[in-house]
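These are the structures, in C-alpha cells.
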Structure 1
Amino acid sequence: MSNIGAKRSLQRKVSLRLSLAMALFIVGVYLILRTVIAPAFEEVELEAAHADLVRAEQAIQTDIDNLVAVTLDWADWDDMYEYVSGRNPAFRKSNLDRSTLQNLGLDMLAIYTQDGELQWSQLLIDGGEQPIGELALLGPGDPAASLLTQRDSPDSRSVGIVDTAFGPMIVSSYPVLRNDGSGPVAGALIMAQFLDLARLERLRQRTEVDMSWMLVEEYVIEGERDLSDIPLGTLPIRLSDSAVTNCVVLADILGNPYLLVSADTPRDITMLGARTVSVALLLLAAGGVLLMILLWGFMKGTIIDPIEALKTHIDKARKSGDLSDQLNLSSDDEIGALAAQYDKLTSEVHETRAALLQQSFKAGKADTAAEVLHNIRNAMTPMINGLDRLGKAFKVTDAMHVDKALEQLRDPDCDPDKVGKLLQYLESAFARVNEVHGEANDDLRVVASQARQVEGILADQEKFTKAAPVSESLVVDEVVEEAALVLPKDTSTAVDLEVDSRLDNYRVVAHRLSLLQVMSNLILNAYESIQRAGREQGRIKLSASDTVIDETRMVQLTVSDNGTGFEEDVRNKVFQRGYSSKAQGDTTGLGLHWCANAVASMGGRIIADSQGSDRGAKFHVLLPAAQGG
C-alpha cells in the first residue's frame, strides 16, 4: 500500500469512528430528549390545560357566587320583606323597574309570595322585555318551577344552572327575610343571568382561557353518544395538533348532566418543547461537529501526523536504502519514544551494515587473493619441478669431459685405437646430450604452459579487480568530514578549510572507502598545491550541488584551492597514468589516475578545471544521487 493510501486509510478509520461515536451520541441524546424532555413538556402542557379548565369552571362558579350575593342582599331586606308581605306597595315603584335589572346585570328577576303566586317579574331578551312565561322555566309543569318558587324555611335555597327556552341560565332563588335573616319566610326572590355569547366572551377575557360550552344533548347528538354514558365531572382529554381540549360536565339545578364546558389550550408548550428539542439537537449536532473537528485536529496533531511522518520516513529509508537519516520526532509521548527507538535502531543498523559491507569487501578481497595464490601455487609447482630438471640437465655435460676427449683427438700422435674409442665415447656423449635436450624441451614446454596459466589467472584477477565495489547511500558531509582529517597539523603553511554547511542535504550512491580515499587524495593534493605555490594563507573549499547528466540525477562534489593551478594543455593529462605535476620523487596520495578509475567504478566521473597557472584549481567529483537525497 502506498503512503497516500495508508494515510487515507488511517484518516478514514479515525473519521468513521469519530463520526459513528458522534452519531451514537446524538441518537442517544435525541432519544433522551424524546422520551424524557418532550414528555415533560407534554405533562406540563396537560397540567396547564387542566388549570385552564379549572379557571373556566371557577369563572362560571364565580358568576354564580356573584349572583347569589346579589340575590342574598335583596332577599334579606326589610323593604323587600314588607313588599312581598303586601305592606309596602311603594317598593315596586322605587326599586323594581327595568333599570334595576340593568344595574344589577340581571336578565331575569321574579318575586313570588309564600303561596307560590307571582308578585312581580321582568325578563330582558336582547334588551327588550319579554313575558316571563316565554322562558318555559317557572310555569306550571316546568321541572324546576316548584324548586325555584317555593321556599319553605329560612335556610332553603336553590342555586345553579337551568335550562330555558332561550338557552342555559344561571339562577339563584332565596327566601325573602328581614334584614337580620329572621322570618317567617315571606316569599321567594329569583334572579337569573343567561349564559349567552356575551357572557362567554366576558369570561374568556377575564380568565384568558379559550373556553366554550354546549348542551349535553347537543354533545350527545353530535358525537352519536348515549346520554347515559355522559358522567358528571371531567371528561377524557382530547388532543389535536393545535390544542388540548379539556371538558367538564356540569349538572343543572335538578342534578342532571346539562352543560358541557370545554377549555381549549393551545399546544404552545408542546411546540416550545419541540422547538427546544430541535434547537437542542441542532446545538448538540453543531457542538458535536465542532467537538469532532477539535478531536480530529488533536488526534491528527498528536497521533496521525507523527505516524504519517514515521511511515514517510520508513518509506524513504526503504527506497533510498539510507539508514543514517534520523527522524528526530519532537514528541514526549509514546509515539515520540517509538520514533526515538526507531532512530536508535536504524542508526545501529546503519553502523552495523557499514561495518559488514567493509568487512565483506575486505573478506571478499582476502578470499579472492587466497584463491588466486592457491591457483598460482598449483601452477608454480610444475614450473619449479621443470626448472629444477632443466638445471640438472645443464649439468650433465659437466660430467662427460667432452672437452678432454676433443683435446686428445686434436693430438696428431693419438693412437688410432684410442681415437676410435674417443669417437665412440663422443658419439655416446652426444646421444646423451640429445636425450637430455629432448627432456629439457619437454620441461620448457611444461614451464611455458604453466607460465601462461599464471598469466591467465592474473589477467582474470585484473578483470575482477575492475568490478565496482558494493555501494551504499552516503551522506556527503560525513565522508567529507572524515576525509578532511588528512590535512597535516602544525605546519608552516596556514590553510583555511571552508566546508559548505549544506553538504548534509546531499546523498550519493558510492563505496564509502573508495569515496573516502578519493576525497582524501583531492584534499591532500590541494594542500600540497598550496605549499608549492608558496601561499602565506591557503584556502580549500568543499561544496556540493545538484546536476543532471544524461537524464540521471547526480551530485557534484567540488574541491577548490588557491594553489598552483595548471594550464589548459595540462587539464587533459592530470588523470593519465604516470603523470604528476609534483617534483621528482615527491609523490604523496593515491594519485589522480586511481581516483578517476575509482570514481568511474562507482558510476561517476571526475573533472579538473583551472583558470591557469598560479590561479588555483577545482576538481569536480560527480556521483549518482541517492533516492530521497
Structure 2
Amino acid sequence: MKDSSGTVIYVGKAKRLRNRLTSYFGGGVISSPKVAAMVSHVADFEYTVVGSESEALLLESNLIKRYQPHYNILLRDDKGYPYICITLNEPYPRVFKAFRPDASARRNGAAYYGPYMNSDCNGVLASINDIFPLKRCTRIFPRDIGKERPCLNYHIGKCMAPCLGTVSQSDYRAMIEQIVMFFDGKYDGIISDIRERMKSASDRLEFEQAGIMRDRIYALENVQKSQHVFLSIERDVDAIGLYSDAGETCVRKLELRQGRVVGSSTYFMNGDESEQRVILKSFLLQYYESASQIPPQILIPFAIDVDDADDTDVTEQLLSSRASHRVRLHVPERGELHDFEIMAQNNAREMMVRRILRGGGANADLEAPLRYLEKLMGVEEGSLHRAEAYDISNLGNDDICSGMCVFINGRADKQAYRLFKMKRVTSQDDFASMEETLERRFAHREEGFEYPDLILADGGIGQLNAIAGVVRTLPDTGKIKICGMVKNDRHKTAGIVFEDGRQISFEGRELKDEEISLLRFLTTVQNEVHRFALSYQHRLAGKRNIRYKLENISGIGPAKRKNLLAHFGTIKAVGDASAEVLAGCKGISEENAAAIYKYFHGE
C-alpha cells in the first residue's frame, strides 16, 4: 500500500487478495482504528503473486525490512537496553557492551546478545572476565602485536596476552567459541575443557596455571548456581510473553538452555491488545532472522493464525529453514512448559510497568506530557510543575485509607508521597474518604510540601467534580487545575476529562506522538497511586488480622486483646510468655492465661 507521495506505508500477504481488498475498500465498517487510519492514506497499491504461503511470508518479511512501512509492526531496539557484541568477523574478536546493533557488522559476522537490563549486562561481562582470559585493552591485533609489554592482567592470569605474539588466532578464537557456548548456556562443555587443561597443567607441575584454571571453574559453577533450574528435563526452549498498556506492547523473550534460564531480551512495539497476534508474528519473523541461535521449541501465549491463514505452520517452516533444524511453535497448556511461558508473560508485565514509570525509553522527555496538557487547557507554558494524584483503598468497611503520589516535572517524587488512614469515615464511601483526604492534605503546607499545580483525579467527571467541590472551597486553590483520568472496562487508562466537561478518548483511533506521551504519563500516575494506596491497605489488613488472631481464643474479646497488646507489645511476645506471666497482665485471669498458653503451645 502506498500513499499519495508513492511511499510504501504497509506490506501484507493474503491468501485471497480480493477478500482482503474488499475488507479494506468495500465500504464496510473497519473495526481496527489502525487499519482505518492506514486505509484513509492509501492512494495506490501493487501486488506480487508467489507460489506458496511460505514464499509469501518470506517476501512479506523482506519487504517490511526493506521499506520499514509506517503501518507495519516494526521491531525497534530500545536505546535504554544494551547488548553484548562479539566481533566474530575480526581476527582477534572483542567482547564489549554495545547500545545498538550495527547492521553492517552483523552482516559481516558480528554476534549480538540481548538486549539486557543495564545491570544484567554488566554482570554478564564481569562473569566473562572472571572465567575467560579475554583481552580488555584497546590494542588492535594483529597490528599491535609486539609493540608494547603485556599489561597486569596477563601477569595475574586474566588475559591470554595476544600482544606477545605467542597466541595464535586459532587459539584465541577457540576461547571465543567457548564464550559463545557460555551465551548458549552450554556450561558443561566449557567446564570439562577447563578441567582437562587444569589436570594437564598439574601433571606438568605448573601449579600456578592449574590454580588459575581452578578459579575459572569456581566462577563458572557460581554462575550456574545463581541461575534458576526450571525444567527437570534438560532442553533448549525460548518462551515469549506479551503485555500491552499505554498504546504499546512489551515482548519479553526468556531463554532456557539445558534446563536453566540463561538470558532474556526485551522489546517494545507500537500496538495494543487487539494487535497482539500480529505483533507476536512480526516479532518471530524479525527477531529470529538475525538471532545467534534458534532453539527447537519456542513457547508462545497463543496461536498466530490471522484471517484463516495457517500462519503458525508457515512460520514454523520459515524458522526451521533458517535454523537448519525443525522448529516448533507451541502453546503450552499444562506442566513445566506452561509455567515457563507464564514466567515470560509476568516478565513482560514487569518490564512494561518499569517502562511506564520511567515515562518511556531511556531518552524520553518526561516534561512533554505536561507541556501538552498546558496546550490542551490553554494555560501558560511551564505553569504545570507539580502534579498530585489520590486513590482510596479499603476492604469493605475495614482498613479505609488513601494514598497521595507526587510527580515533579513528570518524574515521581517518592519523598513527597503521603498516606492517610481515615479518621472520620468509618464505612465504605469513596467520596467522603476523598473529601477527608483532601481536607487533611491541604491543611499542611510545611516546607517542601507546597500546593500542587495539577490534581489528577482517578476516575471520570463524577470523581473530578467531587474533588473540585472540596478543593474550590479552600483558600488559595483557584489556580490549581483538575483533570480526571478515565478508565475503560479493562481498568486501563483510556482518556482524560477536564473541569469544563471536555473529554479526550485515547481509544478507537490512531494516536499522535504527543497523545501517546500523555497517555503513558496518565497510565504511570494511575498505576502508581493505585499501587501505593493498595499496598498501605494490605499492610493495615495484615496488622488487623494479626490483632484479631487473639480473639480466636476462648474468653478473649476486644478489651482483653487490647490489654494483652498494650502489656506485651507484639503477638510474638504474647505467644512466648508463660501462663504465669500472662496471668500478671491486667484483666487476664488464670483461666484466660491457660487458654492463651494452650493456643500457642498446644496441650
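Read-outs: derived from the displayed coordinates by stated rules, not from any lab. Predicted model, so just to flag it, every value in this text is computed and none were measured. Cβ atoms are built from the backbone, for glycine too; each structure is taken alone.
Quick notes on this one:
- Origin of the derived value 7.7 (distance in nm of label points 7 Å out along Cα→Cβ at positions 155 and 563; candidates 1, 2): 2
- When helix-only ellipticity at 222 nm (-39500 (n - 2.57) for each DSSP H run of 4 or more, over all residues; to 500) is computed for each of 1, 2, the one that comes out at -17500 is 1.
- Each of the structures 1, 2 was assessed by FRET efficiency 1/(1 + (r/R0)^6) of positions 11 and 595 (r between Cβ atoms, R0 = 41 Å, to 0.05); the largest value belongs to 1.
- Origin of the value 39.7, where Kirkwood radius over Cα pairs in Å was derived from one of 1, 2: 1
- Structure (1, 2) behind the derived value 15.5 of mean count of other Cβ atoms within 10 Å over residues 499-506: 1
- Comparison of 1, 2 - label where FRET efficiency 1/(1 + (r/R0)^6) of positions 267 and 483 (r between Cβ atoms, R0 = 35 Å, to 0.05) is highest: 2
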